[in-house]
Structure I
Amino acid sequence: MMKLTAAIPCGFALDLLLADPAWMPHPVVYMGKAITALEGFLRSRLPKTERGELLGGAILAAALPAGTYALASGGRKLARSIHPAAGFALETLWCWQALALKGLADESGRVQRELERGDLPAARKAVARIVGRDTQELSAEGVAKAAVETVAENFSDGVAAPLFYLLVGGAPLALAYKAVNTMDSMVGYKNDRYLCFGRAAAKLDDAANYIPSRLAALCWIGGAFLTGQDGKNAWRIWRRDRRNHASPNSAQTESACAGALGVQLAGPASYFGKVVEKPAIGDPSRPVEPRDIARSNRMLYAAGAVALGAGLGLKALSSCRRR
C-alpha cells in the first residue's frame, strides 16, 4: 500500500517534468487500436440494425475496460514477482501515463502564443489538436474561449479522474478508466455512425466521471483561490451553472473556471459542420482574451496540486485508521 501511495506522486512528478514524450509507447495508443479493431470485428458480425448496433457497442464498452484492467493487473503482478523494484517502476510508469496535466498546459499554451503573434490560422490549427469542435471559422476570441474550455474540462478527465482511480485502485483501475475515456472520445458521438453503437460507451463514461468531475470542480475552486483568481465567484457560478450542459459532468469544472475568470464560456458550437446549441456558462462581464489561457493553466496546476495533496492526505488518514 505504501509503495502504491509513493508511486502516485512519483508519476505525477514525471508528468510535470516530461509530459508524454513522443518516443515513449503510450497505453492510450494501443487502446485506440483495440477500439478500432473491436469495432470492425463487431460491426462485421452483428446485424446492421439498431439492436445490433446497441449490442455491439455494449460488448465493446464491457470488453475494453475489463481487458485493460486484467492485462494491467497481470503485468503488475508479473513485474512484482520479478522484483519489488520492477513492480514499483511499472506502477510509477503507469501512474505517469494515466495523467495529462503538462501536456494539456503545453498544448493550450501553444494556442496562446499563436494568438499573441496574431497568426489566427495557426491558432486555429493549434486549438484543433485539443478540441473536438470545428475550428476553421473561429474568431480569435472563439479560439481563446475554446482553449480555456478544454483546459477546464480536461482537468477532470485528464488529471482529477485518473488521480481518483489511482488512489482507489492503483494503476490498473486508472488505466481501465483511461480505456473508458478513450472509448468515449472515439465512439461516443451522437452522429449517424455512433448514435447507437457509441451509446453504452458514452453512458459508461458519464458514470465513471460522475464523482471525479464534482471533486475536480472543488479542486478548481481551490486552485482559483491559490492563484489569485476570483474563487468566490468560481463557487457562485459553479453552484449556478454546473448543470448547463447535456453531459452531467462537463459543466462542472467549466463553470468553476468561467466564474474564476469572470467570463462566459460554452454556448453554440459547430461539430462536423452542424451547429449545436448549448447553454452559456458564466457571466459575459468581458470578452475572453489570450491571457485567459495562461490564467487557466495556472489554475490547472494549482488544482492538480490540491487534488494530489487532498487525495494522498485522505489515503494516509484512512491507512492510519485501519491500523
Structure II
Amino acid sequence: MRAWLLHDTNGPESYRLESIATPEPGPDEVRVQLRASALNHLDLWVSRGMPAPHHFPHIAGGDGAGVISAVGDDVTSVEVGAEVVLNPSVSCGKCDACLSGESPFCRSYGILGEHRPGTLAEEVVLPVRNVVAKPANLSWEQAAAYPLATGTAHRMLRRARLSAGDVLLIVGIGGGVASMGLQLGLAMGATVYVTSRDQSKIDQAVAWGAAGGFDSAGEFSKELKATAGRPADVVMESVGPATFNQSMRSMQSGGRIAVCGATSGPKVEISVPYLFFKQIEIIGSTMFNHAEFLAVTGLVSSGKVPVIVDSVTPFEELPAALARLDEGSQLGKVVIGR
C-alpha cells in the first residue's frame, strides 16, 4: 500500500509518499481501507518532534473513515465490507481507568497517528472497539472530519459544564476543535461568541450562528462584556500565551476555562490573586472516551451538529493540505480524499 512516511522530524516537508507492506490485523483488530482522512495540528507537531514518533518510519494521521478490508481471528462484531468511522482514542480496554469509562487516563493511552501508525495511508489497523458504523447521512469526507475535533470539543464543554443559556467564548475560531465547539455550543443552547485575527472567519462564524466575534489580538474581554452585557461562563482556549490573559479576563466570577492546546507556545503567566478572587476554574482536557465518541457520533448522525469541512485535497497532494493547515487559513477540517 502507499503511505506518507516520516523518517525524521524536520517539519512537514519531511513527509514522503512511499510504498510499504499492507499491515495485517491482530486477533482483536481490524484493517480499514480508507476512503478519506482528515488533518489535525498533531500531524504538524509530530513532524516537528513535538512529540517525536516512537519509531521511524512513522505514519501520522488521527482521523479517517473507510471500509473494513480484513478482521482478526477473534473479531465477530463487524464484517469485511462494513463502512466505519475511526475513533482515534486508543487504550488498553482492561485497566481500572478503561473499565470505569475514563480511557484517556489509561497508562497505555495513545492517539492514532501519534503513538501508532495512523491514517495518512491507504489502509490502517486498529482495535475493533475503535470503529463505529459510518453515519449514513455523512459523506466520506464528513465522516473522516468529525471524530478527533468533535470528540475533543465535546469533552471540553462537558468538563466545563456548559449549560443552556450560558455565554460561551471560543478563542481562535478556524480550526476543527473550535469550529465544532461552535456547533456543539449552539446545539447545547449557549450563546456563542468567537475570536479570530481574520474578520472573514468571524463573519462565517456569525453566519453559522455565533452572536458576534472579536479580534484575537485586541482586548476582546472588554468587547465581549460590552456586546454580551456580561462576561463568559465558559471559555474554550487552544491558543495559549497570545490570548490566555484576555481569555481569563473574559470570564465572570466562577467561570470555567477549558484548555486543549497552546498553538502560540507552551507557557503562560497567571495572576494568582485574580484566579482565586474570581474563583475561576482552569480545566485541562485531552481527547475523549468511548462513550463521548458515541455521543458525538449520534449528534452528527442526527443532523443536530453539522460537520464543518474546510477543503478536500487529493491523497497525492498532502503537502498542500499540510501547508494550508500550517498557515492557519482553514475554517473547519482539512480533509484528504481518495
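A compact table of results
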{"quantity": "For Kirkwood radius over Cα pairs in Å, for residues 35-178 alone computed as 17.9, the structure of I, II it came from", "calculated": "I"}
{"quantity": "If helix-only ellipticity at 222 nm (-39500 (n - 2.57) for each DSSP H run of 4 or more, over all residues; to 500) is computed and equals -8000, the structure in I, II", "calculated": "II"}
{"quantity": "When mean count of other Cβ atoms within 10 Å over residues 19-26 is computed for each of I, II, the largest belongs to", "calculated": "II"}
{"quantity": "Test item: volume of the Cα convex hull per residue in Å³ calculated as 128, pick one of I, II", "calculated": "II"}
{"quantity": "Which of I, II leads on FRET efficiency 1/(1 + (r/R0)^6) of positions 91 and 155 (r between Cβ atoms, R0 = 25 Å, to 0.05), largest value", "calculated": "II"}
{"quantity": "Entry that produces 0.05 once FRET efficiency 1/(1 + (r/R0)^6) of positions 43 and 83 (r between Cβ atoms, R0 = 25 Å, to 0.05) is calculated, selected from I, II", "calculated": "I"}
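Throughout, read-outs are computed from the coordinates displayed, never taken from laboratory work. On a predicted model such as this, the values are computed, not experimentally measured, just so you know. Cβ atoms are built from the backbone, for glycine too; each structure is taken alone.
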